[in-house]
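Following are the structures in question.
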Structure 1
Amino acid sequence: MDDKLFQTVVDIARTAEASGFDSLWTMDHVHQIASVGEADEPILEAYTTLAALAAVTSTARLGVLVSCTSFRNPALLAKMVTTIDVISGGRAVLGIGAGWHEEETHAYGMDFSPSARQRLAQLDEAVQICRGMFTESAPRFSGTHYRVDEPLNVPGPLHPDGPPVLIGGGGERVLIPLAARRGDACNFFGGPATVRHKIQVLERACADIGRDSAEISKTWLGTAIVTDSEAELQESLERLGSLLGVAPSAARGLALCGAPAEVRRRVAEYRAAGVDGMIITVLDPSDLDHLHRVGVTVREAMDD
């Protein structure tokens, strides 16, 4: 299986792109996480995978949802994202967050602060450094957690403002205000009412600093299950519920699921809540027929 793993990833990426997905995302984990599978299951490193996908795709944006600040020096991270931007012809996105998976960080010998406040402060500084790397010839930065002294980022990103920055997380006291101050995009999960509430928090945070919240792209992250079979749907919801640690009925409320008409109705609910786009996961991405159906269905719903 492992010798064919990357080819499977390529097939998934190309099918998704051809089916209407306009962005492709990897997750920044070096051990598999419980919501996907067992810890010892195969997983490829996020950024080297994206760099390879940049060469075999042509239109989709490419990002990590989201980079853990504990894994990489932020100036090096900006260089990596810029390299992917150059390879892909300007399609890179910087997704970045504070990180949470302490076990894998320690397993790799990296520092992980048990203080969420400190990790969030590190995230704030990391975003500033990445912005500087994207837009300045030799930025300087001296903060509490990071310092850079005129690092060169040559060649630079293809757009003068650099790749858009998506700040991950829905924390209302720190993360959403940080996205309001420094982000180009944010990403939430949950039902439509939850997402609408998060967007309202973002709108208030933007108003507090005099920024137009329309400048920030707002996406929803969730699973899509498109099927006309009730038995197949129930089986998939049981699997999704098991991965998320919730009952199948609760999983249904967190997913786009059912026949195409029902999925389109759910997409409309999220659009009404203020969502600009959707980042979709599927339970088995190697099922290319289902992946194609999901892409076509959600794309048509978003275009309605």
Structure 2
Amino acid sequence: MTTSTVIDVPGAFVASYGTQGARARAWLDGLPKLGGAFLERWELRPDGPARWGMASLALPVRRADGSPAVLKLQEPREETFGAIPGLLAWRGDGIVRLLDHDETTTVQLLERLDAERPLSSVPDEESAVGVLAGLLARLTSVPAPAGLRRLSDIAAAMVADTPGAVPALRDPAERKLVERCASAVAELMGEAGDRLLHWDLHSGNVLAGAREPWLAIDPEPLAGDPGFDLLPGLDDRWAAIAASGDPAGAVLRRFDRLTEAIGADRRRAVGWTLGRVLQNALWDVEDGKDTLEPTQVLIARTLLEHRG
């Protein structure tokens, strides 16, 4: 793709994302021209400073008719290839609307939301959890389109990887906890589900909008059981849970609220939430850590004690 237009890529994003390896750095090298090519292709003009997260760059733009939008650029990889079919399937119901896209590069033109007003800025914890619960119910009610990553495959890989990862943990109690999480996942692998999951729905990934008060952003979709989508909402706004005086009770109340919202079987929801704890534990070990995150430990132990 040739272009005479380039975009400015913030140095902080380059420095952060460049730590992901040679493939990420190669993508960053081509990012100024890639963004410029899509400005030309979709007749866009920049309309403010770029924003970025852990893995994507978002450039506010104006379309040819003057309407606001966002040009989203992210490296094509297994997790990001599902975003376009997921957004097409959701059709803007509870989530940012996809205005245009390119499947090869995973570049997206999105409805512009208010990046200055994430749900995480709402001071009332109960209200924020209510918004998350409502969005989660809507998003997971949609059947997953064909071709997405499947929870059944992810679960099988996690269970297979557990024996090799557990010895890296220093604490015998944490090793046992991870093994119990893997056992819970193994029990559910035959019923992994077929709903469209966001995978990362927390209050930082919900923005205020004009079309609706709140809309989700940044999905990494997969096909599976809605229970696998609960953990980001459980450990979200952790300060409120920690300050409650009864963290385990606060976790259970939030878990029950989210589970009820999506109409999930509680046993399966517990098992798949333990699966998310397992996924995070395996990633931590892969990153060289020898202890688990305390919040993950508390959530897992709380759910195991009240399983059923």
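Values in this text are rule-based calculations from the coordinates and carry no lab data. Since this is a predicted model, take the numbers as computed values, not measurements. Cβ atoms are built from the backbone, for glycine too; each structure is taken alone.
Comparing structures 1, 2 by distance in nm of label points 7 Å out along Cα→Cβ at positions 54 and 134, which one has the largest value?
2
Work out FRET efficiency 1/(1 + (r/R0)^6) of positions 14 and 254 (r between Cβ atoms, R0 = 25 Å, to 0.05) for each of structures 1, 2, then name the structure with the largest result.
Largest value of FRET efficiency 1/(1 + (r/R0)^6) of positions 14 and 254 (r between Cβ atoms, R0 = 25 Å, to 0.05): 1.
One of 1, 2 was used to compute distance in nm of label points 7 Å out along Cα→Cβ at positions 206 and 262, and the result was 1.4. Which label is that?
The read-out comes from structure 2.
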